[in-house]
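Enquirer: Quick heads-up: structures coming right below.
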Structure I
Amino acid sequence: MQIVSTIDEKKTKDLLKAALVELMEENPDAFSQAVIQAMQEVGLARAIREGRQDDFIDEKEVFSILEN
């Protein structure tokens with residue numbers, strides 16, 4: 001026997017909002033750290049995507065620039 005439970009989108013959003021509000025009220029430091037970490041992850045993912053679009057630079061060219 002398989003039990004399938006579904007929650008509609010509005011209910012999901014309401015539950016998430018309630019959980020976030022509770023976390024902010026009960027442990028603001030943990031909430032702040034979670035937000036900071038999420039922002040860093042988004043920034044890293046964005047940097048990786050942008051980096052993949054560019055051409056690679058020759059290692060000799062990099063060292064030449066660093067030496068001057």
Structure II
Amino acid sequence: MAKIPLAPFENVLKESKKDIRVSDSATRAFVELINEIAKEIATDAAELAEHANRRTILDSDVKLAGKRTGR
């Protein structure tokens with residue numbers, strides 16, 4: 001798997017509150033959590049596409065998968 005750049009995720013954490021600092025370990029934990037959520041949504045979206053007899057995941061599959069996982 002390709003390495004995910006940490007800077008964009010650190011920025012998201014920093015934008016959550018003005019003048020807050022973010023540790024490297026917090027950024028890595030955030031990335032791991034986001035990655036787990038993304039995998040859940042991707043798996044569900046693939047199952048939705050397969051159920052519809054498609055080999056292509058559509059944006060509607062991703063959106064529905066996000067809703068189904070409570071996101």
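Quick note: the coordinates plus some simple rules give every number you see, no bench work behind them. None of the values given here were measured: they were computed from a predicted structure.
Enquirer: Can you say which of I, II returns 48, 25, 14 when Cα extents along the principal axes in Å is computed?
Expert: Considering all the candidates, the number was obtained from II.
Enquirer: Another one. Assign the value -22000, calculated as helix-only ellipticity at 222 nm (-39500 (n - 2.57) for each DSSP H run of 4 or more, over all residues; to 500), to the correct structure from I, II. Show your work: numbers first, answer last.
Expert: Working: I: -26500; II: -22000.
Answer by label: II.
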